[in-house]
1. A value of 4.5 was derived for distance in nm of label points 7 Å out along Cα→Cβ at positions 28 and 172; which structure in 1, 2 was it taken from?
2. When helix-only ellipticity at 222 nm (-39500 (n - 2.57) for each DSSP H run of 4 or more, over all residues; to 500) is computed for each of 1, 2, which one produces -13500?
3. Work out FRET efficiency 1/(1 + (r/R0)^6) of positions 228 and 332 (r between Cβ atoms, R0 = 41 Å, to 0.05) for each of structures 1, 2, then name the structure with the largest result.
4. Can you spot which of 1, 2 the value 97, 40, 40 was calculated from, given it is Cα extents along the principal axes in Å?
5. Computing volume of the Cα convex hull per residue in Å³, for residues 60-107 alone gives 110 for which of 1, 2?
Structure 1
Amino acid sequence: MKLLKTGMICVLSAFLLISCNEKKEETVKVGLLHSLSGTMSISETSVRDSELLAISEINANGGVLGKQIVAIQADGASDPQVFAEKARDLIQNDKVVTVFGCWTSASRKAVKPVFEELYNLLWYPVQYEGMEASPNIMYMGASPNQQIVPAVDYCAETIGKRMFLVGSDYVFPRTANRIIKAQLAQLDGDCVGEEYVPMGGTDFSDIIAKIQKTKPDVILNSLNGDSNVAFFAALAKVGINSSKIPVMSFSIAEEEVAKMNLDNLSGHLVSWNYYETTQTPRNEKFVSDYKEKYGEDRMTGDPIEAAYIAVYMWAAACEKAGSFDVEAVRVAAKGLSFAAPEGIVTIDGGNQHLYKQVRIGKINNKGLIDEVWATPSAIKPDPYLSTYPWARGL
């Protein structure tokens, strides 16, 4: 009898173990790594929300390879070192199969060696300065030839060639401005000023004084996070508006506009690949779904849409590979296309960036952005600007 009981207990234990393993295998874990606190939370929280929307949609349609996606969230706290620590924790301890995340190039560069060392895959949702192509990063935002370069050309052709550069003091603005100065030299333009503030900086008194003194045709703005609130308020305080000196911004989308004083922003310009107002069949549903989930007052925008693309691209690559294995997914992603809210996007097999259409927009008095210029079709990503003779040596 004792032997029989022991045998029954063993069988029961084995059954429970198998059942638990089967339940565990019904899910797959992914990491969401964004600044949910600090100066960058004004931008990154909404990007996280977009990823959660895509995950909920995919799960409602059966998941990926028959498994439901479980999102493990981590707060990078607007600190590159924290991003690196959290990335390692997500991969090693939480055992996520991939990570969607980061915003600033400083945070991306901080986690890049972690992803390369541990051989995982980061899906990065924001435009950036280029000069990079890691096998462990999928770049869902614009490379410089899909945002910065056409924006400078647009300003030179429609506004003027005397440009003042202002940015946050980290890698994206400094690299972007090196590109802009080389481009301006080729255009016979003039950089009349170049100034930086620390991340989260709010004192623009000296910079405003220099802008008033130099009287540029246009200001090119690569400030990130809530520094933009203080900058546009400082411009308005001295009477500089879009009709006097327009600002072309590279890191302000609808979500940031919604959190700022619209009187200070109306008429200024931005350069992205997508706006809430973008006219495509897929975008109407995307905007509707996003607002239904998060509220009618919430806005979509380029990084939000790029993050949404990332989740769907990863899911499609997994299905194509028949696996969640990092290398299999990475290879399967090459050449994949997706009917995104911005239009058809395709992953370039050579550099893991997206083909994207460029759109210049103007902020209107309702807080939306109206497209005023666009390329006729999607542009091949050129992160190293190898097709531009004037960019040699950058």
Structure 2
Amino acid sequence: MAMMPAADERIGEAGGRWIPRAEVLSMLGVKTQTLYAYVSRGRITARPDPSDPRRSLYAAADVARLKGSSGGEVAGQVLPFEPAVKGEAVIQSCVSLATDGRIYYRGRDATEWAQGATVEETARLLWGCGDHNPFAGLGVRVDGASGASPRARLFAALSRRAEEDEPSPGRDVASLQREAATALNEVVDAMAGPGPRLFFHQRLARGWKMLERDSVHLKRALVLAADHDLNPAVLATRAAASGGASPAGAAMAGLAALSASPMARTLKAVITYVIEARRDPAGAARRHMEASGAIPGFGSESFPLGDPRADALLALADLPPDLTAVLREGEAASGSRAGFALALAVLARRLDLPREGALDMFLVGRLTGLMAHALDQITDGSPIRARLRYVGPRPGAE
């Protein structure tokens, strides 16, 4: 049998070297959590180590490029926040932080917070409401939004609010928070149907005809889905808010980006995999590994040691044996732990939701966080400045 080359000599698909974590940390002079942040933001490409899938290798070209552009870092320096890189726009946020394998909502550990908090309480935390409760006294809108599916009704309700609400400049924070709460209230009614003024997760559970005792799992999923670091959806939301859009209008821009994001596409692939693997867990895992060398939903570049949201969601889900087998066989075959997308898909099957119920959960859960970014940008955000560099044909050129 041919021996596998040393880790620092492995060649990537494009001819580039892949190097182990220790070498990356030595080259950049940063802590492990900073490396994970670079990976989650797409600055350094990572992949499983073929000799040990529990470990990761990193693209040497990305590391060299980052080392050459960051310049001012000192080996061994403790960096509580990731340094800026030349040419990169930095957006200040008070909403959430992903660091050292954890997610924090305004300083609160998200997985611990999700054990007891409702969606409304999470919104008040992320929106910086303090003692103000923007959800108090909200009723049912008579002319509810229509649509063939819960997701279609979600977009219909949010786009209507985006059209109706006033631009944000010059408005006080309390009124903007109330407007965001009203929009979220109408979205939940549109998805679940009007009914008693219960908590959002209870109303959605009734709309999906879930057992009342299972609504706690839905609540936890919605809270954990609220926010996770910077991504195109957050950027779209903040750009719209910076331009004067209302909270609903800004969140609509973010939701449009989110619905076509890598996470949404991954979630759709994971939904299909879970349905397939539920019939034959070991066989499905083996077929996917043989065909593509990976299984949808297992492993996370953002959380190489395991996504804390997935762990928190699955630990208390009380899964039946067939879904437990999907997780066990997938982890054994891939050498990676279940990610958040897989946890959502498995939970959706546990709760007997519609086929794409996991995606619906994710979108309505993330809407709370997008509203938070809109409000944060409107009230405290620094201007978002970017310059468009034209590289097309010169004027008058044939």
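1. This value belongs to structure 2.
2. Label of the source structure: 1.
3. 2
4. Value 97, 40, 40 for Cα extents along the principal axes in Å corresponds to 1 out of 1, 2.
5. Value 110 for volume of the Cα convex hull per residue in Å³, for residues 60-107 alone corresponds to 2 out of 1, 2.
Only the coordinates and a few stated rules stand behind these numbers; no lab work does. Note that the structure is predicted; figures quoted are calculated from it, not measured. Cβ atoms are built from the backbone, for glycine too; each structure is taken alone.
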